[in-house]
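Given below, in the form of structure tokens, are the structures.
Computed from the coordinates by the stated procedures, all read-outs in this text should not be read as laboratory data. Worth saying up front: this structure is predicted, and the values here are computed from it rather than measured. Cβ atoms are built from the backbone, for glycine too; each structure is taken alone.
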Structure P
Amino acid sequence: MAVSQLLSTQGAPEGDLAALEATIDRARGSILYAERLAGVRLESLEDFRALPITTRADLQRVGPHGTRAVPLSEVSHYGESSGTSGVTNSTWLTTADFERDARALCAAHPKVFAPGRIILNRFPFMAAPSHLIQLIAQQGGGVSIPAGNINWDVPFPRALELAHRTGAQVLAGLPLEPIVLGEVARGRGLDVRRDLAFDTFLLGGSALPPALRRRLARAWNVDVIDLYGSTETMFLGSSCAAGTVHLETTLVYCEVLDETGKPVADGDEGRLVVTTIGVDGSPLVRFDTGDLVRRLPPCACGSPRPGIVVLGRAGEVVTLAGRRLHAHLLVDAAAAAADALDSSVFLGVVLPDRFLVRVETDGRGATPEASAALHAALGDLPAEIETVPRDELLDIELLGRSPHVYKPIVLSDWTRPGRHVLTLLQGMIEWPRPTAGETWRWLGRLFRTAARRRRLARSLERSRTR
């Protein structure tokens with residue numbers, strides 16, 4: 001079976017054509033597709049593959065309302081992408097769009113969502129997954145704690161306290177979330193396996209390489225599920241117990257194309273192009289996600305859904321020692337090196353002559369085991385491990401000094417004890433006052449990081465003048 005016929009694992013080509021034609025009919029209701037899909041009728045999948053690719057530039061050209069294919073009276077949610085690629089894209093979703101995703105996610109992971117299960121929902125409130133988790137809870141899939149991590153009212157320390165007090169079993173959020181919460185827990189003397197009740201992580205929004213997934217699963221004693229999707233396409237798939245990301249063929253029709261626009265062979269990599277079958281509000285036809293993926297053979301879990309490895313954005317491919325490398329490989333290698341040093345906190349730095357991995361440790365230097373893990377992932381590529389003290393890369397002390405946010409007030413009574421404010425801003429936000437010890441520690445980290453940056457900059461300049 002060709003990689004471009006991913007949906008055919010769930011039905012005959014005739015069924016594929018019917019689903020694709022229905023999507024095209026809906027899409028014609030938007031400014032984006034009104035002309036380019038006018039009069040289009042599909043007699044075969046070849047007719048479909050002849051349709052033009054939709055690019056992010058196309059979404060930008062038509063503006064915020066350009067992808068909306070239904071009246072505003074039918075829309076229940078507006079969302080924007082985070083802009084990590086430089087621009088934001090808009091999407092308009094109906095209640096039915098969310099319900100389809102909720103059904104698919106619950107069907108894929110029935111043991112995760114159940115009445116009484118408490119979900120610490122750390123997805124940013126602007127992101128659709130936050131609302132998807134909330135909907136699942138409202139439909140009987142658990143108890144959602146809305147605690148978006150881009151929110152001053154629920155900083156990391158308070159999120160940890162919420163999980164601890166409520167006995168939350170599921171953590172939903174970005175892959176960095178459990179790393180940060182784990183470090184905050186360590187700073188407070190908590191054992192994440194003993195003192196917290198998490199048994200499942202639902203992580204999405206950025207790459208989750210195998211080494212990091214294994215590290216989190218072992219350190220927290222949890223099942224780790226990788227959620228894959230985007231603001232533009234909504235839910236695309238999730239990982240099984242074997243760690244394979246399976247595409248949700250009831251929601252999307254996917255193609256994996258090479259640079260010439262032709263389907264790649266099984267096992268090869270290409271750009272993921274998506275047609276959204278399960279979206280009414282802002283349907284997309286042959287949308288180039290910008291993600292590079294590799295199609296996998298049938299998974300050991302037995303799922304008929306096609307499996308892929310998400311290698312990262314095409315624009316994130318780096319060149320090192322004359323080789324083109326995916327971000328997925330580099331992050332996986334860095335995570336493996338950090339894991340060998342019993343750490344989850346690391347930062348990879350791509351330099352012209354080497355890959356530098358900075359790892360927080362308890363005073364240990366780089367070990368032969370860590371170097372072996374790094375080079376096992378990268379082969380003969382030049383790489384170096386640099387260990388730094390705890391809190392050097394992830395300052396949990398600073399995280400604990402997040403501002404306290406209050407409900408807005410317009411009346412401050414100075415005749416009573418408490419906060420005597422003089423401005424509306426003071427009434428809403430109380431900024432922390434660091435102690436002398438905290439100030440010296442922060443300044444020390446700042447100076448050490450600045451010194452390391454200067455040394456690397458000088459090294460980079462010397463390499464350019466050779």
Structure Q
Amino acid sequence: MRFKDLEIVAAGLIGLSSYLITGDVLVTVSLFVLWIVYKLVASDDGLLVLPLAMTFHWMQGTIGVLYLGFLGRSVKTANDTDYQPMVLIALGCNLALAAGIYLGLRMRRDTDALPRPEHAFSFGQIVAAYILTVGFEGSILVIAPMYPTIRQILVTIDFARLGILYLLLRRLTTPRIRGELIALVVAGEVVLGITGFFAGFREPLVLAALAFLEVFDRRNKRHVAALIALSVASAVLAIVWMGIRSQYRREYLEVDQFAASRSARVDRVRDLSGDFLNNTENLWATADAVVDRMWAVGYPAMALKRVPSVIAHTDGAIIRAALLHIVTPRVFFPNKPEMPSDSDEVRKYSGIFVAGREVNTSIAFGYSIESYIDFGLPWMFVPVFLYGVFVGFCYALFRQLIRHRDLSVAFLTVTFWISVYILERSWATMLGINVGFLVYLGAPTVLLDRFLLIRAPAQPVVDDSPPALVAADQYRAP
């Protein structure tokens with residue numbers, strides 16, 4: 001990690017300006033932490049998945065502070081809790097996680113000279129696979145609860161669809177950006193996502209941004225305009241979803257033909273969105289609600305006031321239970337008990353009776369406050385750092401193991417975005433998702449990569465991309 005003189009000067013000026021504008025030193029500290037985190041997790045392979053994931057991770061701990069400082073608008077969490085200590089803990093977790101990733105990335109360097117083909121599949125094969133996965137979109141998630149012993153495997157396989165989507169988007173950005181086709185694919189994914197029960201439109205937008213950032217040229221005005229448009233679209237969709245989701249979900253659960261018909265859901269989302277956008281008085285209130293929902297420090301801040309003054313530290317009980325849960329997969333231990341709901345932890349440690357499993361709801365609590373409950377300051381940052389080392393090492397390992405550039409990029413992007421970007425995940429969930437991806441998706445990807453390498457001399461992959469896409473991409477060494 002190197003710091004250029006210009007970077008240091010720019011960071012100092014931004015920090016000073018942010019303090020003069022907001023009058024809040026916590027804003028300046030937050031921006032400084034983001035800069036350090038970005039420097040720590042930046043890899044040398046041209047991918048920005050780790051920096052972008054850690055930026056979202058950072059934002060979940062600081063967005064309310066920035067919103068209040070720069071726009072002067074206070075949200076419910078800021079009014080109801082003593083949020084500053086929890087924001088500092090979240091920033092500490094960001095630094096510990098990033099420092100661990102930095103070390104893990106450097107524990108395994110790729111120094112061999114084995115061939116690394118650019119493409120594992122032709123453009124036509126990717127399109128066919130994408131169309132097939134769209135046809136099965138969501139069906140695995142419906143089936144998964146029926147088979148609890150292999151539920152994690154099925155859920156991970158469903159996420160593999162995002163890897164195929166990323167392969168498609170990446171091929172549409174090189175050697176030149178096919179904006180119309182990218183917009184068509186992303187718009188279709190947004191429709192699929194926003195007409196589900198949850199906000200499933202976020203990942204397609206993030207994957208589009210990551211594919212675009214691989215070829216982004218800051219000196220190209222069209223590139224800058226496209227990135228701004230994508231950012232604005234993401235913000236607008238988040239606000240619209242927050243404004244319509246209560247009524248939409250109520251109808252989804254109560255109207256049988258509505259839940260069974262995607263076209264009916266599309267029509268209803270369009271009508272609800274139009275009504276919402278026409279009522280400009282609700283826009284700011286909904287924006288406040290979006291910020292408050294994304295700011296993952298409310299319940300943890302309440303728990304911070306009660307531990308250890310009311311409830312003692314657990315001396316590692318939470319993380320031990322999470323690790324035991326990981327090393328006893330249900331496929332081999334079908335009778336193992338379910339992990340407690342996050343809502344149960346919120347009730348116990350925050351003292352607030354939130355909705356729970358009895359109404360099919362789980363209120364997020366987050367690994368950062370779980371670490372504090374387990375170990376207190378400063379030892380709570382040790383497991384966070386170790387998890388970062390594990391993440392960084394696995395990133396470097398699979399980058400080396402998967403020889404085809406596009407397979408490697410797709411796997412790394414999907415796996416480490418999903419594994420890292422959320423601050424409010426519990427230890428059990430975060431570890432389970434990460435290990436699930438590495439085992440159930442990573443191992444098959446490595447085997448597929450090896451099979452394609454073996455057959456390559458006899459049956460070379462022919463790129464049948466549209467003419468604009470056929471130009472040979474130069475390998476960008478990781």
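For helix-only ellipticity at 222 nm (-39500 (n - 2.57) for each DSSP H run of 4 or more, over all residues; to 500), the calculated result is -21500, so let me know which of P, Q that is.
Working: P: -10000; Q: -21500.
Computing helix-only ellipticity at 222 nm (-39500 (n - 2.57) for each DSSP H run of 4 or more, over all residues; to 500) on every structure in P, Q gives -21500 only for Q.
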Taking mean count of other Cβ atoms within 10 Å over residues 126-133 as the criterion, which structure among P, Q has the greatest value? P
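Can you rank P, Q by relative contact order in percent (Cα under 8 Å, 6 or more apart) and just name the one with the largest value?
Numbers: P: 13; Q: 28.
Across P, Q, relative contact order in percent (Cα under 8 Å, 6 or more apart) peaks for Q.
Name the one structure among P, Q that P(r) over Cα pairs in 20 Å bins from 0, in percent of 21, 52, 25, 2 was derived from. Working shown, then result.
Numbers: P: 21, 52, 25, 2; Q: 21, 58, 21, 0.
It was calculated from structure P.
Given a computed value of 49 for percent of Cα pairs over 22 Å apart, for residues 318-405 alone, which structure among P, Q does it belong to? Walk me through the numbers on the way to the answer.
On the way: P: 30; Q: 49.
Comparing all candidates, it corresponds to Q.
Comparing Cα Rg over 2.2 N^0.38 Å, for residues 30-293 alone across P, Q, which is largest? Mind showing how you got there, number by number?
Numbers: P: 1.06; Q: 1.13.
Largest one: structure Q.
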